1. Identify which of structures I, II gives the largest calculated value of mean count of other Cβ atoms within 10 Å over residues 30-37.
2. When distance in nm of label points 7 Å out along Cα→Cβ at positions 150 and 174 is computed for each of I, II, which one produces 1.0?
3. Supply the structure label, taken from I, II, corresponding to helix-only ellipticity at 222 nm (-39500 (n - 2.57) for each DSSP H run of 4 or more, over all residues; to 500) with the calculated value -9000.
4. By the measure FRET efficiency 1/(1 + (r/R0)^6) of positions 22 and 38 (r between Cβ atoms, R0 = 25 Å, to 0.05), tell me the structure among I, II with the highest figure.
5. One of I, II was used to compute Cα Rg over 2.2 N^0.38 Å, and the answer was 0.96. Which one was it?
6. Quick check: 2.7 is what I get for distance in nm of label points 7 Å out along Cα→Cβ at positions 14 and 198, calculated from one of I, II. Which structure matches?
7. Name the one structure among I, II that distance in nm of label points 7 Å out along Cα→Cβ at positions 126 and 142 of 2.5 was derived from.
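Each value in this text was obtained by applying a stated rule to the coordinates, not by laboratory testing. Please read these numbers as outputs of a predicted model, since none were measured by experiment. Cβ atoms are built from the backbone, for glycine too; each structure is taken alone.
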Structure I
Amino acid sequence: MTPIELRQVQITLNGPIGTLTEARRQRILEELEGAFTPQPVPFQGAFALVNHAAREALFMTDNQLQYTAEGEVRFSPSRVEDVLGRVRDVLLLDDRFPFIMQVIGHKDANGSAFERTVDAFTPLPPITMRQYFPGLRGLGLRITFEQTPYVCDLRIEPLFSDPAYFYIQFNAGSQQTMLSIARIVEDVDEWINRLQGEMNSVIEEMLGG
């Protein structure tokens, strides 16, 4: 089975963060012990921090706290819980958040992702599809499902910048349920393991092995 390579993991916590005054921003920087540096943002009141060495970032507004890891991601639940927990504590926030996660990955197509999606994602013959859609480059598939407390969305399509790969995106949100950071990070890790395990097996079966 061809693995899904993680390229981005993003966790967005929604809640009353409050106004990010200069004093609160300074306390966040001190709590993170110099690992993150502030970055300019075009949004008034927002606060962005980047850890270049670890390729991770934090983005905050008065109602949102977002963590992003990019590159060849090796998701570390303990690391993410520590970073988010430090920000939560220094801002004196309640440890209950509805949240949204997004995971982006690439998967080797073992050929052309354009061709394989046209073959796999419609019952119509590829030649018919190309007659209907001259210049057809590929198809995408979107699967939505619920697993309480999450509403989930899995997308599969060619990676248009490099058709040797599939682009995989998985979203899950607990918009109606508030969870602790420890539970959130645990659930994100479980979803990532499912994406790289059983969901990857299903994706391969849909694509014809």
Structure II
Amino acid sequence: MAANILSGATNQFNFKELPKSKIVLSEECFIRLSAAINLCALSGNKELEYGTFLYGKEMKPNVIYFYVPSKFDNYTPSYREFNVNTSEMLEEKDKAVNGNKYDCIAHIHTHPYIGGTCQFFSNQDLRVLKTLQLEHQPNNGRKKYFFMGLLTVSPSNFFDNDEISFVFYDDNVNEWYKITNITVLINNEEIPLKKIGNRPTMQLDKRKIKT
């Protein structure tokens, strides 16, 4: 799959689903991601990108719980890229890589809707993820797993249709995967995100909320 990545963008929804996979977001992480995509949608300059890191654990094979977002959001938004240009955020990520508290790290950023391909990962996005997975590993041999998340403003700029995507690069088999089973943990209950077709949105599926 990596050899087929185009020079512009790659439709991540054409990747294979990571087997028996699920990403669970804490309410705190979900609120942080909602804030980032709202900043992207409502910014006066819609070509700026916003983002964060999420930290978590693999609860069972291919089931990831991200429960802590980055403590820092003092970066400067960049034109058509999420440039982590604050030393605090990078130092926090490096500490997570070399510590034992987290084994999964997600790099999350927004894409404004400035054309159809903005709903897909750029070639540069996928290169960043591959570099993180291959080169940002601790010296103690406790492997870390990196994920890339994309928040996409809908074409209509209507928040119900804003999308979220996650991909994973498995360096053991040189293969790319998508994860579309995404839930939010609220009051000890997992609420799935609403989907449009096979694309998860940034909206809770209220039909699945117990009353």
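1. The maximum falls on structure II.
2. Values: I: 1.0; II: 2.3.
Here the read-out was taken from I.
3. Among I, II, the structure yielding -9000 for helix-only ellipticity at 222 nm (-39500 (n - 2.57) for each DSSP H run of 4 or more, over all residues; to 500) is I.
4. Values: I: 1.00; II: 0.50.
Checked I, II; max of FRET efficiency 1/(1 + (r/R0)^6) of positions 22 and 38 (r between Cβ atoms, R0 = 25 Å, to 0.05) sits with I.
5. Value 0.96 for Cα Rg over 2.2 N^0.38 Å corresponds to II out of I, II.
6. I
7. Traced to structure I.
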